[in-house]
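Please go over the structures that come below.
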Structure I
Amino acid sequence: MPYVWSDTNTGAPVKSGAPFHAHIDAGKPITLTAWPYRSLKKKDFVRFMGATCALLFLPLIALLGKDPLWVMLPFLLGTIGLIWWFIARSYQSGTLTEVLTITPDMATLTRRDPKGREQTWQANPYWITVTLHKTGPVPQYLTLRGDGEREVELGAFLAEAERVELAEALRKAFQSLGLNTVFR
């Protein structure tokens, strides 16, 4: 999952799958950190680029010592350069994070974009409404709204099933702090 719960409370056993249990100190914060999923890990990037270079340059073996080699070489090098650049851009966009910190007194959502800019939203958790919209910019669009404040999205980069699972985990987190947050 491209999100993780962390808290300074006593958590449920790791194998249980539950993010929290009933005996939580309500004064300590619970933090959710979410990020976009990246299927190509950095170590696999090296393998992928090596295999791509090998497969692209394999046909050039037949052209060694011939003039068409010099015609094909710039195009193959350009292809490798573009692949490298697009994957590097993908890694850069994967640095986006959303951090939701929940305490009985305040809920704070901080979004850090790939360029390092931060956007912060705060609300009293007693007045927060968590809504899982069936339609929106993405299916199962998850939003948070404070009392009379603007509505903010949470985890728009997550898969549809992950947003549904996250909404349920949010419900458990708010309940574990003794908050009666509205869920729609």
Structure II
Amino acid sequence: MTHEFRFCPSCATALEMVTQMEDGGEKARLRCPACGYTHWNNPTPVLAAVIEYEGRILLARNAAWSHKAYALITGFMEAGETPEGGIKREIQEETSLRTLSLDLIGVYDFQRMNQIIIAYHAVCEGEVALSAELVDYKLYDFDKVKCWPAGTGYALADWLKSKGHNPEFVEWPRRD
């Protein structure tokens, strides 16, 4: 869910869509007519992990999802942490697993949510204990896991390709 800014966080005046010249040319943005505040609406960095656990891929189901899909472990980067530190923290918080190794898969856009996904492959160990944020997990063989047509699904597909597999995509539930 994206949040719409309607009022200036500095002076509480209603924001207006105003076109102004910027370094790259004219750009329409929400701006405050009273104090000049600009809502830049830059994408939020989100961290994701293709977790390799006991020789298989761990996917989890979020408690907030109405559909029964399983996906990568994800989370928001915290102020003052590196992307690597952030995904290790998210893995530990959400699954209780320890990260043994971490490699960048790639960076993916997720425009529907105005996010940039920084995806890693993480080899993990320990005993899975899910946080309250997750309701279930499943382990998939590399050649049996299905990818989905969205940011983290493309990260999983790219990682599978790097391991010599031909990823198969499934339909992702629509939220119309």
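A short reminder: the numbers here are calculations on the coordinates, not readings from a lab. Nothing here was measured: the structure is a model prediction, and the numbers come from that model. Cβ atoms are built from the backbone, for glycine too; each structure is taken alone.
Look at distance in nm of label points 7 Å out along Cα→Cβ at positions 5 and 117 for each of I, II: the largest one is in I. If percent of Cα pairs over 26 Å apart is computed to be 47, which of I, II is the source? It must be structure I, since only it matches. For FRET efficiency 1/(1 + (r/R0)^6) of positions 37 and 53 (r between Cβ atoms, R0 = 30 Å, to 0.05), the highest value in the series I, II is held by structure I. Figure out for me which of the structures I, II the number 0.40 belongs to, where FRET efficiency 1/(1 + (r/R0)^6) of positions 77 and 109 (r between Cβ atoms, R0 = 41 Å, to 0.05) was derived from the coordinates. It was calculated from structure I.
A value of -11000 was derived for helix-only ellipticity at 222 nm (-39500 (n - 2.57) for each DSSP H run of 4 or more, over all residues; to 500); which structure in I, II was it taken from? This figure was derived from I. If mean count of other Cβ atoms within 10 Å over residues 45-52 is calculated from each of I, II, which structure is the one that comes out at 12.1? Structure I accounts for this read-out.
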